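Student: In structure tokens below, several structures.
Quick note: the coordinates plus some simple rules give every number you see, no bench work behind them. Predicted model only: the values in this text are computed from it and were never measured. Cβ atoms are built from the backbone, for glycine too; each structure is taken alone.
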Structure P
Amino acid sequence: MTAIREGVWNMLRNDTALMALGAGSGSSDNSLALFPNYTLDSPAAGLTRWMTLRWGAADSPVGRDSETRPMPLAIWMYDRQRDYDTIDTALRRVRAVMKAVQGLALPGGGYLVAADWSFSSEDIWDDTYEAIARGETYRIVTNGI
């Protein structure tokens, strides 16, 4: 399943419009910091905005093996400057990028068949990160991995 994780991470990381939303966030290259599933408990103290990808377990059909696997993906955007406008803009851009991924060839073989939006979270305050946040969940369907 690392192919799907790597494929989606690269797709988002290579989107210049999304990465431009990190201007002034404190990241080393002045782009939006994007963390994969294994994000440390505390991002670098100097970051003001960042995004994390949280993957769920892939489902397999009951009673038979199949190459088609749905799996959940939650994408969270955090902002220590408490700017929901930036969060909204970033999540809208993520949704546009995710809509365009049907048929994406994955590293090492296989395809991302669909990335269906499921829901958006409420506005939250994260005590650990000391930042506001909002997230969206997608149902990712892959084949051939």
Structure Q
Amino acid sequence: MQFADKLAFRLESLFNKISWSSGFEHPGESVIREALNENEKATVNWLKKNYDKFEDLIYCLPHLPKKYHKKWLFEIMKLGLKNKDLHINDGAVRGLEILGGRRAIKILKTYVPDKSWLDECVEIVINNLESDLSYGNSI
């Protein structure tokens, strides 16, 4: 079994059994960390192609250790923000809020309002992140 197939199999078994819940670490997070440590390039490629394969996967990604808060993670959040699934959009907004900084604000400003509850949420997150920057709380 190839690396990507093993990763997909392990994550599928976890995400089909256990839903992500705010404030709690999902077991999938440790699988993703292990995969990144074993083969970061292959894991990132798989995540970019499959970030929406499991509804809750995108919620787990911003909880990775800071050493993984790289360009690829922001790219996945940007993809999630443009996804047709509102749940994936929400995960991307929450993720960008956690990641913070100018890059997150720039991505959030690309959001196209669709008259859903998420429109107001995006505005609030942008305002909060901009306030953090003005007070020097985030880079």
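Student: For mean count of other Cβ atoms within 10 Å over residues 51-58, which of P, Q scores largest?
Tutor: For this comparison of mean count of other Cβ atoms within 10 Å over residues 51-58, the top structure is Q.
Student: Okay, next question. Tell me which of P, Q gives -21000 when you compute helix-only ellipticity at 222 nm (-39500 (n - 2.57) for each DSSP H run of 4 or more, over all residues; to 500).
Tutor: Working through the options, I get structure Q.
Student: Can you tell which of P, Q yields 2.2 when distance in nm of label points 7 Å out along Cα→Cβ at positions 3 and 91 is derived from it?
Tutor: Q
Student: With relative contact order in percent (Cα under 8 Å, 6 or more apart) computed per structure, which member of P, Q shows the largest figure?
Tutor: Largest one: structure P.
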